[in-house]
Structure P
Amino acid sequence: MILAIDSSIGTSVALADRDGRLLAAADEADHLSHAEVVGVLIRRVLDEAGVTAADITAVASGMGPGPFTGLRIGIAAARTFAVARGAELVPVLSHDAVAAERLLSGASGDLVVVTDARRREVAWTRYSGLTPSGAPERVDGPHLAERATFVVVGADRIDAVGVPAAALARLAALSLHGERATDPDEPVYLRAPDVTLSARKRVTQ
């Protein structure tokens with residue numbers, strides 16, 4: 001079974017079978033409570049599906065783009081769960097999950113997924129339909145842009161307020177079956193974190 005976790009906007013968790021068919025899903029829209037709710041949501045989907053942590057063979061991790069503080073919580077939860085259970089970790093770009101859900105729901109042609117990146121900026125990624133396997137065809141991005149001046153031309157604009165972990169699980173299933181390339185196992189922050197380590201002062205006597 002595949003456990004999918006994303007915290008790039010709110011917090012979304014889903015459980016699917018090895019072919020990506022949804023078994024249970026739970027979401028929390030609040031983007032300030034990732035650490036408090038991620039464990040609760042994981043337990044909720046396991047209980048709803050009637051399975052245990054030992055049944056999980058793969059963990060799909062939403063890799064962003066997203067703000068540093070929130071995004072790293074979901075990634076840490078996914079990595080920790082995968083290591084603890086000896087499950088395979090499958091990184092998936094979070095924007096891909098949004099695009100997949102829209103395209104599989106009937107959207108056609110080019111679309112641009114846009115998410116709030118804070119600091120008056122947005123993160124965006126452009127797609128051009130689905131591949132033969134059913135994965136979104138990413139053609140540009142992800143990038144950062146000024147919210148006030150960013151304009152989408154020649155495509156449908158999708159302003160996402162959440163990332164569906166169910167779609168994350170479906171894309172992970174395609175990767176596990178060799179039908180989609182696995183994304184890099186690196187968080188997509190698009191900017192440096194607010195807090196950095198300062199250089200240590202030299203101590204003199």
Structure Q
Amino acid sequence: MNISAIRKDYSLKTLEINTLKDNPIDQFQSWLQEAIIAEVAEVNAMTLSTLGLDGIPNGRIVLLKELDQGFVFFTNYKSEKGKEIAQTPKGSLTFFWIELERQVRIKGKIEKVSAELSDKYFFSRPVESQIGAWTSPQSQKIPSSEDLQNRKKEIEKKFEQTPLSRPPHWGGYRLIPSAVEFWQGRPSRLHDRVLYEKQNDGSWKKSILAP
């Protein structure tokens with residue numbers, strides 16, 4: 001297989017700095033809506049990159065579940081990513097919507113969301129997913145998949161007698177952006193790139209980047 005010969009020329013859209021909204025979250029909402037209308041697969045999937053405990057960057061796919069003053073996702077606080085965020089509460093997100101030939105990169109600080117927001121989302125999930133949050137010791141080594149299934153049965157039995165609650169080790173994080181880059185694929189690799197940077201007064205400055 002000649003991997004070096006694999007290439008795609010992008011020509012679907014353009015990106016003009018003077019047409020973009022003043023706030024990158026507003027601009028992201030506009031692009032997200034376009035992606036939803038275009039039926040982009042896994043439209044809310046994003047790569048979350050954090051700094052590993054060993055100092056090596058670490059990335060994985062998570063799902064965007066809320067968009068307010070930042071980008072909200074949910075996970076096990078004791079997971080690998082949870083431990084990394086606890087040590088270095090900063091990270092980056094990357095969205096790639098190939099159907100629209102677009103990419104968005106976001107970086108900023110990460111904080112836990114309120115217990116109320118975590119509860120609201122947790123109880124909106126299917127019951128099986130709620131059980132799963134109690135069952136999985138996320139990122140930890142386990143003896144076998146059978147061991148996990150046995151643990152699931154124990155959790156189900158436990159909650160036959162008491163109402164389901166949100167695990168104390170499970171909840172949401174919010175990445176509050178300090179920089180957001182919008183990328184639109186263009187022919188001949190001369191892609192359009194616009195960078196938003198947060199200023200000290202809370203405003204955003206837009207700049208055009210070379211591809």
Practice task
Looking at mean count of other Cβ atoms within 10 Å over residues 14-21, point out which structure of P, Q has the largest value.
Solution key: P
Practice task
Identify the structure, out of P, Q, from whose coordinates mean count of other Cβ atoms within 10 Å over residues 6-13 was calculated to give 10.6.
Solution key: Q
Completion exercise
One of P, Q was used to calculate percent of Cα pairs over 28 Å apart, yielding 26; that structure is P
Practice task
Name the one structure among P, Q that distance in nm of label points 7 Å out along Cα→Cβ at positions 94 and 118 of 2.9 was derived from.
Solution key: Q
Practice task
Check the numbers for mean count of other Cβ atoms within 10 Å over residues 102-109 across P, Q and tell me which is largest.
Solution key: Q
Problem - Among P, Q, structure where Rg and Dmax of the Cα atoms in Å, for residues 150-189 alone as derived comes to 13.7, 37 - result: P
Problem - Which entry (P, Q) yields the derived value 18.8 for mean count of other Cβ atoms within 10 Å over residues 46-53 - result: Q
Practice task
Compute distance in nm of label points 7 Å out along Cα→Cβ at positions 38 and 78 for each of P, Q and report the one that scores greatest.
Solution key: Q
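Read the figures in this text as sums done on the coordinates, not as results from a lab. Here the structure is a predicted model, which means the values were calculated and not measured. Cβ atoms are built from the backbone, for glycine too; each structure is taken alone.
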